[in-house]
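Listed next: structures, encoded as structure tokens.
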Structure 1
Amino acid sequence: MFDTYPVMLSALKQAITKHGIQYDCELERFVKEKSIRQFADQYGTQAFLDDYHQIETELQQAPTYYPEIPMILKTIVKRGGQHFVVSHRDDKTYAYLGELRPLFTEIITSDHHFARKPNPESLCYLIDKYQLDRNETVMIGDRPLDILAGQHAGIKTILFDEAAIFSKQQLKADAIVTTWEDFKNEY
């Protein structure tokens, strides 16, 4: 919903410089394929990760959503659908959603202490709590861990791959969209 990656990458680069970390990967691809936490595990320390989070929080003050998002969300709700957020971010997620927050039935953040994606624990919780039909439930995400979480929960998946990093065959997502303009509400 939000293009937070430019700020995340800027914060990551600042933390890398501060800690003098040497790495042998393409940062954006690594972060999308894995996570910043895995980057810290492989190349950094907990202090590095803590500094990254502090820098990212300072820089990521008011992320804006993609322009098509409000209409997509409203259309689905108007048709009787529901939206949920499952985020590795903390409760700042509520502020990020801003005026869109009422369009979500429930928001799960890292502060809820579910297992991290790709573990489907949070998705299964939502499916059970709201008695969602797995055949009509879709996980939309922009990283492999999102798609894997949806697959592990037994629901359909849509990969938002704006940078065209992944292939459908690589992740076996049910659908891939590279722009929100391409999103079709029949998914």
Structure 2
Amino acid sequence: MTVRKIGPQDLQWLPALCDLLIDGVHRGASLGFLAPLSRYAALTYWHGVFARLGPQHSLWIACDSEHGDQDGHEPCGPLQGAVQLSLAPHGNAHHRGEVQRLMVHSQARGRGIASRLMCRLECTAQAQGRSLLVLEAPAASQAEAVFVHLGWQRAGEIPDHEACAEGRLHGSALYYKRLSSGTEASREAGLATA
């Protein structure tokens, strides 16, 4: 499994990213969309993400490493997951970042892909001077279990915060994580790239 950062020029990943988003929404993931999600809507979303990529917004993907080249210019194999980090731009929040839309393909779950993506994201955030990360997850979901397993702390829940993929209202759980010391982050970064 390879985890790599995607830049705004890496448009060859758009079809696979659309497939990943559609798979998540159609499998019930709360990713900000209602099912059925059209390919046009998925492509429009990813074009918007690519337009924001830069110093304040990052995207990482996970794909099988035994296929294709390894320099990031061509897809290396089936796309298995993705995650985004948005750094707070406000002067009073330069210590904080927000994790957005952690996705793992339904056929690739249980392989540690979410852990690897989050490890890379957390190490990068700390290297950029961020000491606190926040995120939202659907309350009482498998996503919550994943974040608890990865050491995140639950801060509370907002009832009826958003509609799930099927359109029913459900609560959102708020999570945070204080990032580790520099020594531990360096060790984790080494593991993430191994």
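No lab work stands behind these numbers, since they all come straight from the coordinates. Model, not experiment: these values are computed from the prediction. Cβ atoms are built from the backbone, for glycine too; each structure is taken alone.
Have a look at 1, 2 and say which one yields 16 for relative contact order in percent (Cα under 8 Å, 6 or more apart), as calculated.
On the way: 1: 16; 2: 21.
Source structure: 1.
Which of 1, 2 yields 1.00 for FRET efficiency 1/(1 + (r/R0)^6) of positions 60 and 92 (r between Cβ atoms, R0 = 30 Å, to 0.05), as computed?
Values: 1: 1.00; 2: 0.65.
Computed on structure 1.
Identify the structure, out of 1, 2, from whose coordinates distance in nm of label points 7 Å out along Cα→Cβ at positions 108 and 164 was calculated to give 3.4.
1
Tell me which of 1, 2 gives 3.5 when you compute distance in nm of label points 7 Å out along Cα→Cβ at positions 124 and 140.
For distance in nm of label points 7 Å out along Cα→Cβ at positions 124 and 140, the value 3.5 is produced by structure 2.
For mean count of other Cβ atoms within 10 Å over residues 36-43, the calculated result is 14.2, so let me know which of 1, 2 that is. It would help to have the intermediate numbers written out before the result.
Values: 1: 16.9; 2: 14.2.
Going through each structure in turn, the value belongs to 2.
Which of 1, 2 yields -10000 for helix-only ellipticity at 222 nm (-39500 (n - 2.57) for each DSSP H run of 4 or more, over all residues; to 500), as computed?
2
Name the one structure among 1, 2 that distance in nm of label points 7 Å out along Cα→Cβ at positions 44 and 116 of 3.4 was derived from. Don't skip to the end; give the middle numbers.
Numbers: 1: 1.2; 2: 3.4.
That value comes from structure 2.
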